[in-house]
Structure I
Amino acid sequence: MLKLVVREFSLSDLDRILEIERKSFRNPWSIRLFKFFSKNSPRGFLVAEVDGKVVGYVIAALEVKLDFRSLSIVKYGHILNLAVDEKYRRRGVASTLLQHILRNLRESGASKVYLEVRVSNLAAINLYSKFNFKVKRVLRAYYPDNEDAYLMSKDL
C-alpha cells in the first residue's frame with residue numbers, strides 16, 4: 001500500500017505537474033491555466049505525494065448558479081482535471097485525490113459535482129462510476145480532436 005500525502009498545490013510543484021499533464025493528455029493544459037487555478041481555487045487544487053514526490057493532482061472549481069425554479073443560489077463542484085503519473089496508476093492515487101476533492105467541495109457548500117471525461121477513457125469512467133457518478137449526456141465533439149465526452153455528475 002502506498003503511503004500517500006494529499007495537500008494543497010504549491011508553485012514549487014508546477015514543473016512536476018506539467019510533466020504528468022503532458023504525459024497524460026493529448027491536449028495538455030498550459031502553465032497559465034495551472035497558475036490561474038492555483039491562485040483562484042487553492043482548496044480545489046490538490047496534489048498527491050509519495051516520498052515527497054508529486055505523483056498526481058486534481059483540480060476542481062466551485063460554481064455558483066441561480067436556480068430559476070426555486071429562486072435560490074446553488075453551488076456546484078466542477079472537477080476540471082485529474083491525472084496520475086503512469087507508474088502510480090491503479091494504486092489508489094486517483095481514488096484518494098477524488099475522495100479529498102469531493103470532501104472539499106462538500107465543505108464549501110456544493111450540493112452536486114460534475115465533470116467531463118473522454119468516452120474512450122474507460123479507466124476514468126470506471127473510477128467515477130465507483131464514486132456514483134452517472135452519465136447525464138454525451139457532449140458531441142467536445143475535445144479539440146473532436147472526440148465526444150460524457151458529462152457525468154453526482155449529488156454530494
Structure II
Amino acid sequence: MAFGSPLVLREMVALQKQGMARGIPSICSAHPAVLSAACNLANRNNQPLLIETTCNQVNHEGGYSSMTPADFVHFLRKILEQEDLSPEKVILGGDHLGPYPWRNETAEKAMAKAVEMVQAYVQAGYTKIHLDASMPCADDDPDFPLLLECIAQRAARLCAAA
C-alpha cells in the first residue's frame with residue numbers, strides 16, 4: 001500500500017474551510033519507540049502523520065542511521081504494521097535534502113551525491129520533498145554567502161532529479 005493518500009490532505013483542507021482547525025504532527029526520528037508512539041497517537045486521534053528524515057539521518061550512503069531511504073521505508077512499514085496504522089495515513093518526508101552531508105567536497109561532487117540522494121528518496125516512496133541547496137561547498141568562497149542565483153540553480157538541479 002502506498003504512503004500518504006492525497007485524500008488525507010484534501011480532507012484536512014475541507015475541514016479547515018469549514019472552520020475546523022486541523023494540523024499534522026510531524027516526527028523527524030528513526031527511533032522505533034518514537035515512531036511507535038507517533039503511530040499510536042495518530043491512530044488514537046484518527047489523524048494523518050508526517051514522518052520525516054533528514055539528509056544526514058537517512059541517505060543513499062546510509063546516513064548516521066545506517067539506513068538508505070528504501071531501508072527506512074522497510075523499517076517503518078514494520079512499525080506501521082505493529083501499530084496497525086495504514087501507510088495511507090502516513091506522509092513520508094525528506095527534510096532539507098541537498099548537498100549538506102557532503103559540503104566539505106567540491107560543489108560538483110556534493111551536488112552529484114545530493115542528486116543521487118533525492119532520487120533515492122523519491123524512488124523509495126517519499127512524497128514531501130524539502131529541497132535545500134543553500135549551503136556552501138568546499139570550493140565556494142567562504143567569505144561571501146552563496147548568491148541566490150547559485151542556490152536557485154542547485155535547487156533546480158535537485159528538483160529535476162526528483
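Kindly point out which one of I, II the value -9000 was derived from, the read-out being helix-only ellipticity at 222 nm (-39500 (n - 2.57) for each DSSP H run of 4 or more, over all residues; to 500).
I
Taking mean count of other Cβ atoms within 10 Å over residues 16-23 as the criterion, the top-ranked structure out of I, II is I, with the highest value.
Of the structures labelled I, II, one was used to calculate distance in nm of label points 7 Å out along Cα→Cβ at positions 24 and 136, giving 2.2. Name it. Mind dumping the intermediate values first?
On the way: I: 2.2; II: 3.5.
Traced to structure I.
To test your reading of the models, identify which of I, II gives -0.51, -1.05 for log10 I(q)/I(0) by the Debye sum over Cα atoms at q = 0.12, 0.17 Å⁻¹ when calculated. Don't skip to the answer; put the middle values down first.
Details: I: -0.51, -1.05; II: -0.58, -0.97.
For log10 I(q)/I(0) by the Debye sum over Cα atoms at q = 0.12, 0.17 Å⁻¹, the value -0.51, -1.05 is produced by structure I.
Could you figure out which one of I, II the value 19 for relative contact order in percent (Cα under 8 Å, 6 or more apart) was computed from? Attributed to the structure labelled I. Suppose distance in nm of label points 7 Å out along Cα→Cβ at positions 8 and 104 works out to 3.6; of I, II, which structure was it derived from? Computed on structure II.
Any idea which of I, II comes out highest on distance in nm of label points 7 Å out along Cα→Cβ at positions 32 and 96? If you can, show how the numbers build up before the last one.
Working: I: 3.4; II: 2.8.
For this comparison of distance in nm of label points 7 Å out along Cα→Cβ at positions 32 and 96, the top structure is I.
Consider the structures I, II: one of them gives 2.1 for distance in nm of label points 7 Å out along Cα→Cβ at positions 48 and 80 as calculated from the coordinates. Say which. Among I, II, the structure yielding 2.1 for distance in nm of label points 7 Å out along Cα→Cβ at positions 48 and 80 is I.
Quick note: the coordinates plus some simple rules give every number you see, no bench work behind them. Since the structure is predicted, the reported quantities are computational estimates derived from the model, not experimental observations. Cβ atoms are built from the backbone, for glycine too; each structure is taken alone.
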